[in-house]
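Each structure below appears as structure tokens.
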Structure P
Amino acid sequence: MALTALIAKISAPIISIRHSETFQIAATLPVPQPSTLVGALAYCLGTFTGIGLDAIEQIGKKIIAARAKLLSEIAIIAPIILRRFRILDKGLEGKTGEKPFQKACENLRKGNFNEFRRILESELTDALYREHLSQASFKCIWIVKEPMDNKLLYLLQRLGDTESLITVTEAWTSECILEKADAFSTDYPFPAERKNLIEISGDFSLMKMCDETGEKRMFYIPCKKRIGIARDGSKYFAYTPTKINARFKGGTEILLADEEVIMKG
């Protein structure tokens, strides 16, 4: 089976890829998880060809692997508090009586702007804590079963949460080869639940991510979380890219593309 690798370099001045098991108090992953990359490729295909949501099913049939690695030497973890307006849900809730948004609009019609503003900014807002990575850049690889136009990757507008800012700076296509190896070194995450894994070395983070099918699994991620010290003496958390060396009893399938090694499955 002939395989193709779609590859993109992505600049992310600010990005948040939420841990799959967090909610309002959201911690970010160091790299986009496989399911996020699959969804991103489906969006690009749906927009590029005009088929819309049908692209999700098509990509599901074509995708072999989707992985990303951190390119920047350091990506700073920046916690922020987001304040959100909840007009469409919180403002229209309530089974009886006047709903908060209706009450706000009535005050606006009467010229009571202060009360309108109080309802809008007090009753109809909430806040949440979220981690972001700042000044990060990634290399993302999608392994697919048949050739695709790499230009569609330039349509990618975001990865992760809605407030993330990203730009595709470069996109290209590479041939991909499927091989079996007893040992390999990689810069890309791979699933941890392998009974035939007999040795692993290098700095890495062990985190739960959603794989290409959306299933939650533990992954070895070639990133190290460390504490940095700024010139003024203040401390901050940051991720730095690493490399993982792994050895398997009986071997495992790997994908070779653009001089990179990605573990299949």
Structure Q
Amino acid sequence: MGLNNFLLPERLPRQVIYSGDRHCDIVILAKGRVVQRQRVAAAPLSETDAGRWAEIAARLQPLDTGVVLNAEPFIFNFFEFDKLPWSRRLLRELVDWKLKKIFPENTDAYDHRFFRLNRKRVFSILVKKALLEQMELAFREKGIPLILIGNSTLEILERAAGLRRPPDFFAETDDASCCLVFQHRGLPVYVRKFKAGSVTETAAEIGKTAQFVKNNYGYDPRQYFIIGHQQESVAADVAAELSAAGLSRLDAAALGETPYIPGSR
């Protein structure tokens, strides 16, 4: 679907930083395989924290680099129209008009990308321009080539949508957050982010959201992936709770070991 790559790189990075809730993973790739991985306890790169950035930057190699942020700094919307124009210019004008009607902030402060899903629906993604500029400056000052800024949720979505039998939804879980993406016939239909609590609380929110989608989107989401950034035991405990609610966890091995890292297998 071409959902990722905010900086639209001509080549994939050999070094990727995944920025989670309370950690950063520094990954080195060779021929699509992760050959080196370091985890640093740190605030997200989306937060201004010069001391933490210096610690992370000191571990980086002078390679083409990508930054993959989790869902937290992104805003996802779906817009539906009677009919979408085929002209890209007219489509942009229509989507911008819709966004300004519903969005409470100044849209000029955001990088806005959108993707036509079908003849009526559009998937809209916002992230603050200041955040992108701050990252570009930080890497430029360190002399490290930054060729991609992406989003882990979109990377997972693109891979899941490409499967022969994609799940009804997936849950991307981290220490303090959860992002749910529901798909129908290979296309995203609903995204929800929420603050993660205990295993029981997180499972309850996932179950409630699945019921909401069933009531409002005309299909019954039952099968899902969990992409967890914590220990596997946390995902297993959430899955056990969801099983009692009639939801079935599928093996996400088809997405690869690190589906949120672009270019990895």
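Every read-out reported here was derived from the displayed coordinates using simple, explicitly stated rules and does not represent laboratory data. Quick caveat: nothing in here was measured; it's all calculated off a predicted structure. Cβ atoms are built from the backbone, for glycine too; each structure is taken alone.
For distance in nm of label points 7 Å out along Cα→Cβ at positions 84 and 116, the calculated result is 2.6, so let me know which of P, Q that is.
P
One of P, Q was used to compute relative contact order in percent (Cα under 8 Å, 6 or more apart), and the result was 29. Which label is that?
Attributed to the structure labelled P.
For the read-out Rg and Dmax of the Cα atoms in Å, a value of 22.1, 77 was computed from one structure; give its label from P, Q.
This value belongs to structure P.
If helix-only ellipticity at 222 nm (-39500 (n - 2.57) for each DSSP H run of 4 or more, over all residues; to 500) comes out at -4500 when worked out from the coordinates, which of P, Q was used?
It was calculated from structure P.
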